[in-house]
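Rule-based calculations on the coordinates, nothing more; no lab input. Fair warning: this is a prediction, and the values are worked out from it, not measured in the lab. Cβ atoms are built from the backbone, for glycine too; each structure is taken alone.
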Structure I
Amino acid sequence: MTEPKVDHRVRYTKMVIKESLLKLLKERSINKITVTDICKEAGINRNTFYTHYANPFELLSSIEDALYEEIKQVATLSSSPRKLSYEICKYIKANKTLCEVLFSENGDKELLERILYISHDLTIEKWMEQTENFDRQQFETWYAFTAHGSIAIIKKWVNGGLKERPGDIAAFIDKATEAVSKAFYTEKA
């Protein structure tokens with residue numbers, strides 16, 4: 001009977017620690033945040049922090065990994081790259097505060113790229129189905145180009161306060177990707 005209480009307290013403590021780091025990341029980069037800073041913000045002692053995390057980088061990594069896994073689960077339900085763009089944008093908007101911090105200059109520069117590469121295999125497969133001449137290297141380069149363009153669009157959207165609807169951003173990404181795509185492949189008859 002005491003196990004659920006302990007479990008609840010541990011979850012609560014981790015939540016407070018994570019929220020404290022996110023609050024600090026709004027002000028400065030992870031390189032300038034210490035365990036002492038996090039503990040002071042969370043109202044905990046250093047031993048409590050070290051019970052759960054080795055350092056601020058591990059804490060940030062756990063937050064990013066959780067976000068990545070949630071988006072990956074959303075992505076597995078998507079049957080097409082177009083639907084995936086919408087689902088990712090919808091998730092970002094629903095988790096605005098978290099994404100604003102993690103995708104900011106103080107967050108991990110590679111997190112959004114990692115997220116957008118979730119759709120890599122689905123997109124490459126779709127392109128293979130639509131083209132006559134399959135060149136894996138060209139598709140990889142093409143995907144890198146469209147993914148990085150999508151990253152730029154999403155970062156601009158997030159940094160602008162996520163004012164546009166997720167569907168509008170996803171539609172813009174899809175339209176831009178489609179326009180570039182037409183220049184690179186010959187559709188199957």
Structure II
Amino acid sequence: MSRLILFNKPFNVLSQFTDRSLEASSRETLSDYIDVPAVYPAGRLDRDSEGLLLLTDDGKLQARLSDPKFKAPKTYLAQVEGAPNEAALAQLRKGVTLKDGPTRPAQARLMAAPDWLWPRTPPVRYRKSVPDHWIELVLTEGRNRQVRRMTAAVGLPTLRLIRLSIGEHSIEGLSCGKWRDA
């Protein structure tokens with residue numbers, strides 16, 4: 001029987017168990033949080049992003065979870081710099097053209113700042129003269145740094161990015177830095 005782990009990855013943690021870089025001693029990895037043998041990430045989540053990361057010991061399940069052709073919807077919460085207007089949200093919903101081609105249409109909506117969100121270390125830089133807002137985005141593809149590139153393309157740079165769910169799996173009830181079996 002295969003194992004599937006849901007991990008709420010903190011900011012600044014690599015989505016791998018070892019770090020072979022020169023700055024390895026100062027960078028946290030999955031091994032700082034998960035002591036389970038023979039599980040591997042299914043997909044990726046950038047070091048500067050937070051939220052749901054799935055891990056499994058089943059190679060076929062890992063391939064299916066991370067393969068874009070299965071189109072598992074991924075829900076993100078993005079804190080963006082600036083004030084999103086309907087035109088920017090409409091562009092995200094239609095899909096935007098990036099250097100590697102057009103994206104699939106996304107679901108996009110403006111959200112209130114979440115009251116359940118854990119603090120980030122270090123905190124997002126606050127600027128009195130530049131407002132920030134929260135957007136929920138649902139994507140069905142997973143290009144490298146896609147949410148950040150999409151929001152930047154519509155003039156709303158991402159300040160903080162949290163993956164809330166992948167398909168039926170979510171971080172609901174899972175504290176930052178904690179994991180549980182699915």
Subject >> relative contact order in percent (Cα under 8 Å, 6 or more apart) - structure with the largest value, from I, II >> reply: II
Original post:
Taking distance in nm of label points 7 Å out along Cα→Cβ at positions 138 and 162 for each of I, II, which is largest?
Top reply: I
Subject >> Structure responsible for 18.0, with mean count of other Cβ atoms within 10 Å over residues 10-17 calculated and labels I, II on offer >> reply: II
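Quick check for you: by distance in nm of label points 7 Å out along Cα→Cβ at positions 66 and 122, which of I, II is greatest?
II
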**OP:** Supply the structure label, taken from I, II, corresponding to helix-only ellipticity at 222 nm (-39500 (n - 2.57) for each DSSP H run of 4 or more, over all residues; to 500) with the calculated value -23500.
**Re:** I
Original post:
Thinking of I, II, which structure, once distance in nm of label points 7 Å out along Cα→Cβ at positions 18 and 170 is computed, gives back 2.4?
Top reply: I
Subject >> With percent of Cα pairs over 30 Å apart derived as 19, matching label from I, II >> reply: II
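Could you tell me which structure in I, II was used to calculate mean count of other Cβ atoms within 10 Å over residues 58-65 as 14.8?
Working through the options, I get structure II.
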